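Colleague: Quick heads-up: structures coming right below.
Read-outs: derived from the displayed coordinates by stated rules, not from any lab. Values in this document were obtained by computation on a predicted structure and should not be read as measured data. Cβ atoms are built from the backbone, for glycine too; each structure is taken alone.
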Structure P
C-alpha cells in the first residue's frame with residue numbers, strides 16, 4: 001500500500017434533494033452504499049458514451065449534512081415520515097399512499113480513476129459538470145448544486161498528500177465499514193441481528209444520590225472502555241436467493257435475472273482527519289458466489305481470514 005499513487009477525482013459538496021433514505025427493508029437513514037457506487041458507475045457510463053474512456057475504480061463518500069424528512073409532534077413517541085401528496089385519481093379520490101423515506105444531503109465524493117493524460121482531464125471535468133447538471137440523479141434524489149470538481153494525486157504513506165485530501169473533505173464524516181464488529185460479536189456466540197442491535201441500542205440509566213435527586217444518563221456500547229464511535233446500520237449489497245434465469249417482462253432481456261435480498265451490516269461515520277490511508281475510505285464492488293457487495297479492502301482482508309463467520313452474517317440478512 002505504501003508508495004502507491006492514487007489518481008483521485010473529488011466532487012465536493014453535492015447537494016441532493018429528496019434522496020432515498022429507505023436504505024434497506026428495515027433501516028431508514030443514510031442511503032445505501034449501492035446507491036453511491038451505482039451513481040458513480042452511471043456517471044462513468046454516461047461519460048463513456050461521450051467517447052471519454054475513463055474508468056472509475058472506487059468511491060468514497062463524505063457526508064457534510066443530512067436532513068432526514070421526519071416529524072415528531074409534542075406528544076408523539078416515535079417519528080413519522082414526511083410524505084408527499086399524490087394527485088387525485090380519476091374519481092377525485094386520493095390514490096393509495098406509500099410511505100417513502102426521503103432526505104436532503106450535502107456530500108462529497110472521492111473517486112479513484114485510471115490514468116489519463118492532462119488534456120483529457122480538462123475534457124473530463126467539463127463533461128462531468130455538464131452530465132451532473134443535465135440528467136443525473138444520486139440515490140433517487142435530484143442534484144441541486146455542487147462545487148467545481150478537481151483532481152488530487154495521493155501517494156499512500158505520504159502525509160503531505162494525505163493532508164491535502166483531508167483538508168478538501170473537512171468538515172465532514174466519511175462512511176467506513178465496520179463489519180469486523182459483527183464478526184467479533186458472532187465469534188463470541190451472538191446472533192447476527194443481536195450483534196447489530198447491540199451496537200446501535202441506546203441504554204438509559206438513572207442514579208439517585210443521598211438527597212434523593214434522580215439523574216438520568218444515556219450510553220451506548222463501548223470497546224475496551226472507549227466509545228465505539230458513531231456506529232450506524234448500512235446496506236452494503238445483495239444476497240441472491242434464486243437461481244439465475246429469465247423473468248417475465250424484465251427490462252434487460254439479455255441479462256440473467258434473479259431475486260435478491262439486502263445485506264445489512266455496521267458502518268461508522270469517521271472524520272477524515274482520523275483516516276490514515278485514502279484506501280480506508282474507498283469502497284469497491286465485489287462479487288463472490290451469490291453475494292454482490294460494496295466493501296472496503298481492509299474489511300475484505302479480514303473477511304478472508306474469518307470466512308465462515310462472514311458467510312453466517314451475510315446469509316442472516
Structure Q
C-alpha cells in the first residue's frame with residue numbers, strides 16, 4: 001500500500017535576526033525545536049480561527065542561506081558576535097545584557113498535515129498568508145518576505161512526485177539527523193562529547209616522499225572523519241527534575257521541570273539526493289522513561305536501544 005503524504009510548502013521565508021544560540025554551547029543554525037515550534041504555533045492559531053481539524057504532524061526545513069552575524073577582524077583568532085545596542089536607561093547608561101547570537105535566514109518549510117480538504121485549500125492558503133504577515137515570529141526572528149504557500153501530494157517512493165517537490169526547494173540544503181554516527185562511535189567506547197567532536201574536527205596529515213633526485217617532498221592533506229556537511233544540532237531537551245511547580249512560572253496550568261539541551265549530529269543534504277520524503281521530515285518524540293523530549297527522524301526506535309539513545313546526547 002502506497003504512503004501518500006499531504007504536504008504544505010512555504011517557500012523562501014526570509015527571517016531577520018533569528019536566534020542562532022541553538023544550545024548553551026553551540027552557535028549557528030537555529031535548533032530543530034524552533035522550527036517544529038513555529039509550525040505547531042501556526043497550527044494552534046489556525047485551530048483557534050475556525051480550522052479546528054488541521055494538524056501539522058511533521059516538518060522539514062530547507063536552508064537556502066544562513067548569514068551568521070559575527071565579525072572577525074584582521075589578526076583576530078576568534079570571531080565576535082555582532083550585538084545590538086540596547087536603549088539607554090534612566091541614568092543615561094547602557095543597561096547590562098547578555099549578547100545573543102543572531103542570524104539572517106532564507107529557508108523553506110515543508111509541513112505534513114491532516115484535516116485540510118481540497119475545497120478548503122484556497123481559504124487555508126489565504127489564512128496562512130495573513131498569519132505570516134501578522135508579525136509572526138520564527139526562531140525568534142521577524143518574517144520579512146515569503147512566497148505563496150502551496151499544497152502537494154507526494155506518494156512516498158514515487159520518484160516523479162519527489163522530483164516535482166524538490167525542484168521547488170532547490171537550491172538549498174535539507175537538515176537531517178545523523179545520530180547513527182554518534183551511536184557508532186559510542187559503541188566503540190567514546191563518550192558523547194568526544195564522539196561529537198571527532199566528526200567535526202579537521203585532521204591534517206603530512207607525508208614525506210623522495211623524488212627522483214633524492215630530494216624530500218612533504219605533502220599535506222586535510223580531511224574529516226566522515227564525508228558530508230556535518231554540524232552539531234540541538235534537537236530537544238532532557239528533564240533534570242521531577243514535574244512540579246515553580247515560582248512565577250509562565251504557564252500556571254502546566255507542570256514545570258528544569259531541563260538541559262539535547263545535542264547530536266546533523267547533516268545538511270541537498271534535497272535532490274533524497275529518495276523518500278521521510279528522510280527529511282522531523283517529528284516530536286517523547287521518551288518518558290528517560291525524560292527526553294525530542295525532535296527526531298527516528299520514530300521506530302526499538303525499546304532495547306532506549307538506554308543507548310539516552311546516552312547518545314550531550
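Colleague: For distance in nm of label points 7 Å out along Cα→Cβ at positions 161 and 249, which of P, Q scores largest? Please list the in-between numbers first.
Modeller: On the way: P: 5.2; Q: 4.2.
Evaluating distance in nm of label points 7 Å out along Cα→Cβ at positions 161 and 249 on every structure, the highest lands on P.
Colleague: Distance in nm of label points 7 Å out along Cα→Cβ at positions 73 and 217 computed as 4.3: which structure among P, Q? Intermediate values should be presented prior to the final figure.
Modeller: Values: P: 3.6; Q: 4.3.
It traces back to Q.
Colleague: Can you tell which of P, Q yields -8000 when helix-only ellipticity at 222 nm (-39500 (n - 2.57) for each DSSP H run of 4 or more, over all residues; to 500) is derived from it?
Modeller: Numbers: P: -8000; Q: -6000.
Of the options listed, only P reproduces it.
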